[in-house]
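Student: Below are structures written as structure tokens.
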Structure P
Amino acid sequence: MAWWVMGDISKSNGKTYEYVFDYFSEQILSGELKLNDKIPTEREVAEKLGVSRNSVREVMHMLEITGLIECMQGSGNYVRCDPMAYMLKSVNMVMALMKIDYAEIFHIRTGYEYAAVRLAIDTAAPEELEDLHQILLKMDQPMSSKESAKLDVEFHHKLVGASHNRILILYNSMLDRLMDQFIENFRTRILMNKMRAELLRRSHWGIYNALVEKDLEAAMKSFDKHFRIVEEQLDKMLQKN
């Protein structure tokens, strides 16, 4: 199918820019437009769709804001895939309107990590396991709670990355960025308590050893211990706030 074939899209309903947006959506979803493809000029699209160039320009601008296309001066528009900033802004606004709290985000993030470790049992490469090992060795060294918290974040990022599931990696990264400042302060507070810090240290090593041994049951048990500690502290902090 050529790029200008319209399929079932009709401009009889809705506004013109919605018609143009639906057209581009259809082209991407059908595979006619692929990553790094050059998009036809505004004039070409306007002529093929029978709409004004202003309508096409409006949609192009919207797609550029969302990170789905990139305008390269003197070269043209290209399909890209970097929508993270737009997604973060959108989700932040939705959270504010729905009054979603950090506990709800934490529970979703927990679910992602459980899914990630199930996959990582089979997919983690030796070098990824070694990265986790090195992070844990660093965390066992004397350091401030803030430094330890940063390594804790890195451990969990590496763990999700070892799942090799791009959707899990994308959404886990998005949730972490939503909670970035909160998580850093939160983890620091947890690790300031020596007993909790030791329990978390053991659970991290338990997760790592289970991955090395490909023992899913042991990995789940270590995750249960880890998240139980974190959730208890989170509940206390949210109650105070």
Structure Q
Amino acid sequence: MSASITREAALRVALAARELDGLGSGVLVQALAGRLELPLTETKLSRITVEDLRDILAGDRAEQGCHVGVSAEALKAAVRLLWGQGVSGSELPPLDAYADGDLPGSVRVAIASNSAEELDGHFGSCERFLIYQVSPAGLRLVSIRPTLEADAAEDRNVARSELINDCQLVYVQSIGGPAAAKVVRAGVHPVKLPKGEPARETLARLQESLKAPPPWLARIMGVEATSLAGFRELAESIESD
């Protein structure tokens, strides 16, 4: 079962099962899998509603409006846990509020991660990507994307690349050549940091670079590099003399 459910999802299911009159977590996993399909991830669990859970517990008798023997409050509490609200022991960091346009001049960055808010994952084996919006003035964690579902695809590297194809950069501890080529084809620039470190330390340095981007970063941002702008101004002044 471990290959069909993320660690975070398994934690949420176990806690939710406790709210449902001691229903076994294994039973609840099977019931949820029947509705959501494997693999189970925290992203899928976040879409479950109280009505969904009532139907899942009723099973074949759901169409008859069967009473599932669980109070409405218990169902609500279980659903909140499946969503990740109030989960004790979760290693996932909370998301920051963000709307498009909040951080002008920003780039979207993926961080390969296996734990908390750490850059500690390899591209092909990390459990999730942490997605940040980063500008010189600020950074926000806007999404957390588990990779388990992508790993069920025929080409795992392509599926993982598609998972982050709205990003301009991806930071990893390591990435193989064929995988890197697929990431680049998806429009994402891979950056390797073999030693790893807290994600926000990496992003703080990126913020400084965004203030005066070197040519490689300027190309990704779609702006002119500061170092090249000086040469352009000099050339223009010479032409005007």
Structure R
Amino acid sequence: MIGLLETPVVWVALTTLTYVGAKALYARIRFFLLHPVLLTVAVLIAVLQLLGVDFETYNRGGQVISFFLGPSVVALGIPLYQRLQELREQAPAMLATTLAGSVVGIVSAVVPLLILGVPEVVTRSMSPKSVTTPIAIAIAEGIGGDQALTAGFVVTTGILGAIIGPVVLRVVGVRNDVAFGLAMGSAAHGVGTARALEEGRLSGAAGSLGICLNGIATAILTPPLVRALLSIAL
């Protein structure tokens, strides 16, 4: 039994089957706490705790799934290409919005942690939370953050954004497909864009563009903004 649990294919299969089941359940019961990503994470944590399996053992299979993260993000460029002409017409507004959103995303992550007095490494690690994992990890590494913490913050941001984001956007009156998708992609990266795709191709395309633009803006703005905010706090 122990030998079987150390086999990577077991964890790849369990993760895949859990997600497929969670997605089917979410399609039938549209309750926000049953979001497929959130439910899959919760089930896997429970299984690992129950069986006494550490993360390193699980991650031998998890790395196989992680390998496809990059290609999956690239694949989000397909709806972007299909709707490029429609999005091009709104380019100035989208660029300005994404730039502002990037600044807000960084500042809203850093300032509360500075007020609470958490360790500086945590603050640095959380600052790029709203961009996709590969970009966030590279940013965190460059500013002295912890890569594992950053990955955790990114995943949490994506899940919460996909769950809460649509509700907040509807409450504040966002009805435009481009605005909805851009907000979801910019704030909650790939998970948010996947949620935007549920609203339609145009929303998904805007979400894909949001990932790209926010990734570039955050990579450029995070180092100077974090340095400035830390110097003010000191």
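Where a number appears in this text, it was derived from the coordinates with a stated rule and is not lab data. This is a predicted model, so every value here is computed, not measured. Cβ atoms are built from the backbone, for glycine too; each structure is taken alone.
Student: Going by distance in nm of label points 7 Å out along Cα→Cβ at positions 174 and 198, which of structures P, Q, R comes out largest?
Tutor: On the way: P: 4.1; Q: 2.6; R: 1.5.
Once distance in nm of label points 7 Å out along Cα→Cβ at positions 174 and 198 is worked out for each structure, P has the highest.
Student: Same structure, new question: Work out which structure the value -27500 belongs to, where helix-only ellipticity at 222 nm (-39500 (n - 2.57) for each DSSP H run of 4 or more, over all residues; to 500) was derived from one of P, Q, R.
Tutor: R
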